[in-house]
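Next come the structures, one after another.
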Structure I
């Protein structure tokens, strides 16, 4: 460093090195020093919230670990992710897995991934379709109390489940609920339906909303707040989803939907941000406080959930509700953490259902 007092200049020798100690930038910086002391008012820094990644899911897993594990048919687990995730869920006392599929493929994957299958039952089938059929039969025979998708396409897994003669139907329509742990958000978010019902009508949405509320109640939410999403906050015939939102809210007012507080239509920002709702003058017990986000169709739900997962680093769990048993519907790319969380949700849902209607 060298000072030139006459011109109030200071020169600095500067070097930048990489991780190996090699100089990558070298030079001299000339700085003009101020002639008098400068004081600035203290800047109010934004509040910083530091949350451990996956903390909300770990809370659910801790709750479910205290319950008896639920017997679960794991359908066609012929890759390391699906097989390892099911074994991890068993080791966490969430499920008692029964692996169903081609025995040679399952054992080969287990050997390659160093997974010990000796504590678990394995039911051999010829192929993935036969594995899905066998899993449905085991539910109807009372051998298992939940289903888990392995390494097969969702359509193939769900085909024998949704068939009218499957024995798994209840008075409710099946619907899928994403549960998302967003690190920058203060609570878990439920998004429904982003996987099963493609273009649900009003009757379908009544079941979709009720299924999501029931799932939230099973997870410990006392009175979950439900936002029926659309592009705007006003009811307009030009946007059909706003008409359905208004009708769903009236259903809730008349007791056709119970257990939660329902409002809509609400745009996404107004559903989760108090500031956005306040700026638009929206007075609602749900705006800015929503736990459950009900989307207009499967495309909107799938896009929303995956945006939060890939752009906001959210962990996701996925369960189908409305069937005779909970159905763990994870993606083939999901992590072990997601499979554990999905298993925990299924265990809590099944336990809640059993003790409510033994």
Structure II
């Protein structure tokens, strides 16, 4: 860790891209609930008064895609026509059957795609996540909470956070700056909004994790005004928040998104497996920081490459770390799915506030 300052961002559940991620993963969960061997690659696009569903599915499940999408939109608070995108907006459905050429490899227990995936872990938080992205997630999570519970009833769906942290010799020392953006009703000034968010969102979250910040280092709605958010203000697409979904930029990313993809897609399962290995290396005290890389070829069962970087933070010989890592689980696609029990309808819970650092997810389990 050679940066003195590092900044990560997260987005609220009502962000346009996250609307799409949640719909994609809700459809996946619905398919897995009826048929655990479902294969999906669901894409969504949300824009002004319009939702488009596309992608491919191979499943015995009978799923009402439109009903699922409307429930997600409604649950996120998009029910007022002032947003120009609601649970009543038109939906175009272009979901079709999975390509038989892809099925050839997947049905033979091979990878459902090619590419490289990375997993990362650090001991700078109890969750083995980088502090900037961890705090950024907690801030937007709280932002959504105070809106839903009407603690701050003037807030509207959508929102973003940024957290800048100062490091000294790779160790986080303090939170330098916080940025929040959130749409709100017209009768609230930006000055009033800053006061309310500082008191009800920023200070409680930072204090909970041993940090603080003053009003001078808090930026709210950088342009000075934000009244209407959601897809009418900024088109949303599934899989566009891949850095938010992972490590906030501190770990590498292979480029593939997670949401809407069943576990035969190594973009998802390979990244989960790499996180599982990296986290257990750090949790076992073998290194302070760790990144695990894997690479796959479509149709092939085993990765064509795998490697580990501990950034010179290792506590034991690297050969011992590699032996520990590669014995944790079989990195074939079927081996990952079986070891991490991935054929479950658990994916909607990953579609906002990140896929990593959450208790209860199988790739977050620490092996003692």
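Computed from the coordinates by the stated procedures, all read-outs in this text should not be read as laboratory data. None of the values given here were measured: they were computed from a predicted structure. Cβ atoms are built from the backbone, for glycine too; each structure is taken alone.
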Worksheet item: Thinking only about distance in nm of label points 7 Å out along Cα→Cβ at positions 2 and 234, which of I, II has the largest value?
Response: I
Worksheet item: Out of I, II, which structure matches -8500 when helix-only ellipticity at 222 nm (-39500 (n - 2.57) for each DSSP H run of 4 or more, over all residues; to 500) is calculated?
Response: II
Item to complete: Could you figure out which one of I, II the value 3.1 for distance in nm of label points 7 Å out along Cα→Cβ at positions 34 and 330 was computed from?
Response: II
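Which one of I, II has Rg/Rh (Cα atoms, Kirkwood Rh), as calculated from the coordinates, equal to 1.15? Before the final figure, lay out each step's value.
Values: I: 1.15; II: 0.98.
Computed on structure I.
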Discussion item. As an exercise: P(r) over Cα pairs in 5 Å bins from 0, in percent, for residues 178-345 alone, calculated from one structure in I, II, equals 1, 9, 18, 24, 22, 15, 7, 3, 0. Which structure is it?
Written reply: I
Response to the item:
Computing distance in nm of label points 7 Å out along Cα→Cβ at positions 58 and 162 for each of I, II, the value 4.4 comes from structure II
Worksheet item: When you work out FRET efficiency 1/(1 + (r/R0)^6) of positions 122 and 266 (r between Cβ atoms, R0 = 30 Å, to 0.05) for each of the structures I, II, which one comes out largest?
Response: II
Worksheet entry | relative contact order in percent (Cα under 8 Å, 6 or more apart) - highest-scoring structure of I, II | II
Discussion item. As an exercise: FRET efficiency 1/(1 + (r/R0)^6) of positions 186 and 258 (r between Cβ atoms, R0 = 30 Å, to 0.05), calculated from one structure in I, II, equals 0.70. Which structure is it?
Written reply: I
